[in-house]
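Next up: the structures, one after another.
No value in this document is a laboratory result; all are computed from the given coordinates. Predicted model, so just to flag it, every value in this text is computed and none were measured. Cβ atoms are built from the backbone, for glycine too; each structure is taken alone.
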Structure 1
Amino acid sequence: MFGDILIPDLKVAHIKSWIETLKNSNKRINNLLTPLRHIYIEALSDEEIDRNPFDSLPGMAHLRGEEHSNYEVDPLAPTDIPILLGACEPQNANMFEFDIWAGLRPSELVALAWGDIDWNKETALIQRALVKSHYKGPKTKTGRREIKLLPLALEALKRQRVHTELMPTIEIEVQKGRQKEHQTIRPVFYNPFDNKPWVSVDQARKRAWEPAIRKSKMRHRLFKQLRHTFASIMLTAGEDPEWISKHMGHTNSVLFRKVYARFIDDMIPDAGKKAAAIYTQLLHKEENQC
């Protein structure tokens with residue numbers, strides 16, 4: 001029914017119109033919608049979309065189930081970072097530290113190539129992702145972006161150069177919409193256990209991330225929390241949320257502000273006090289004139 005609709009283009013009206021054609025019970029409709037609902041939960045979690053149409057389905061809460069689209073932002077604390085990196089094989093430590101200071105999606109991180117790095121400008125071009133073992137181009141204009149490499153991200157890359165910069169190139173196909181583009185790349189990050197490029201985020205999660213979490217004895221977190229760690233560090237340091245959102249490839253800043261609201265609030269603990277002080281001063285001035 002929805003196979004020809006791109007994920008960002010599915011509207012509530014599409015779902016409602018389809019439901020209205022059914023004669024099934026609510027339980028059966030819920031079962032039919034479950035796979036599609038989970039696709040959108042994952043898409044929102046991976047920041048591929050700004051909103052989940054299932055969250056706006058009026059009067060259909062019983063069809064949405066108990067699970068909802070929000071996910072917990074649980075970044076590493078500054079004291080956690082050296083503990084995590086110390087529990088890693090050197091190449092994995094380089095990959096994790098780079099992402100802490102670059103804020104890429106895991107799928108973008110494992111697809112990064114040396115040709116994407118501009119050492120003179122100190123930037124990286126984010127132009128592909130490795131999704132389910134397939135290379136794909138960005139889904140949105142903001143997804144393809146040139147990011148400024150911060151000093152610690154550059155240091156991690158410089159350490160990684162000795163491991164993979166001179167490795168043989170590989171031929172890949174990158175899905176861009178309905179077209180495929182052939183590219184020759186030299187990946188930055190490798191699986192150090194077989195000395196080959198990562199074939200998927202799932203492989204990197206199982207072979208690099210989860211063992212490091214277990215060895216470090218830290219609370220379990222998802223691989224994507226490295227990206228959230230970048231955002232929380234930047235916000236805590238007082239960087240502009242609009243710049244951070246653009247750097248991370250968000251379609252707009254609305255989702256960014258929603259996900260990181262508590263960190264943004266912490267940036268401005270005195271918010272409102274200046275306005276209150278001015279109002280109080282004006283009030284006292286009028287009282288004195290009276």
Structure 2
Amino acid sequence: MRIGWFNDNRLGLVKDEKVYDVSAVLARIPTPKYPFPELGDPLIARIDELRSEIERAAAGAASIPVTEARFRSPVSNPTKIIGTPTNYRDHQAEMQADRSIPKLGTSGKSIEEQGLFLKANSCLVGPTEGVTLRFRDQRNDHEMELGVIIGRKASAIPVEKAMDVVAGYAIALDMVVRGSQDRSFRKSIDTYGVLGPWLVTADEVGDPMNLDFSLAVNGEMRQKSNTNLMVMNIAKQISWASEYYTLYPGDIVMTGTCKGVSKVSPGDVMQCEIQTIGSMDVRVS
């Protein structure tokens with residue numbers, strides 16, 4: 001199943017190159033009341049129980065072509081966005097060799113030595129909202145990666161059970177402004193976390209550790225790889241993260257990027273694609 005938010009905050013089921021408005025099922029989600037005991041994204045938490053209802057609602061729903069929809073982030077309310085640093089060896093080598101990028105004491109260190117990092121929730125946008133650059137006198141780079149969306153609460157979950165808490169996957173852009181500050185600071189700028197174009201449920205993706213992905217800028221290929229080249233696999237990322245903080249429905253794990261990260265400028269269009277998930281164009285302003 002492929003679901004996402006589109007246009008004026010409508011919930012859509014994506015099928016056969018069309019988006020069906022299934023917003024009616026949102027009535028099944030309880031209205032939150034103080035003191036808001038339920039953390040996380042309420043829709044993501046209920047995907048399994050609402051699935052058949054979503055499919056029934058689509059049967060009689062109005063639809064528009066996918067190409068006419070303005071897609072927002074498929075997750076509206078994560079408690080955290082988790083990043084995995086230098087998770088492809090070719091990107092590790094690229095960062096170490098590029099003298100224009102400040103080395104902040106992490107060069108040559110393993111992921112375990114560096115630790116995971118967090119991006120502010122306020123940076124999250126959908127593909128049609130685009131990326132608005134700040135600090136244009138500094139280098140602003142794209143980092144294309146697979147986004148993993150957590151489906152249920154999990155704490156200290158063992159590696160062998162980690163994939164059981166995944167709701168689905170999406171394309172993710174972990175944008176960054178280069179500088180000397182902590183990476184979480186430089187990656188948390190408004191619009192510097194892009195997720196989309198929709199969430200594809202885990203059952204449709206198959207093996208997330210064998211997906212081709214690519215990013216082009218204005219038609220020029222910049223990044224191209226496969227998730228099977230990750231240094232730390234997805235299950236380990238989820239398990240390790242859950243040892244430090246409880247994961248909640250809608251939490252996003254950005255699983256790392258491959259070589260080819262490069263500067264973007266206002267007017268550029270980033271064309272992103274991941275096998276089985278789909279593609280999205282993201283404009284830079």
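So here's what we get for this one:
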read-out: Structure from which -13000 was derived, helix-only ellipticity at 222 nm (-39500 (n - 2.57) for each DSSP H run of 4 or more, over all residues; to 500), options 1, 2; value: 1
read-out: Top of 1, 2 by percent of Cα pairs over 27 Å apart, largest first; value: 1
read-out: Which of 1, 2 yields 16.2 [mean count of other Cβ atoms within 10 Å over residues 146-153, calculated]; value: 1
read-out: Test item: relative contact order in percent (Cα under 8 Å, 6 or more apart) calculated as 19, pick one of 1, 2; value: 1
read-out: Origin of the derived value 22.9 (mean count of other Cβ atoms within 10 Å over residues 74-81; candidates 1, 2); value: 2
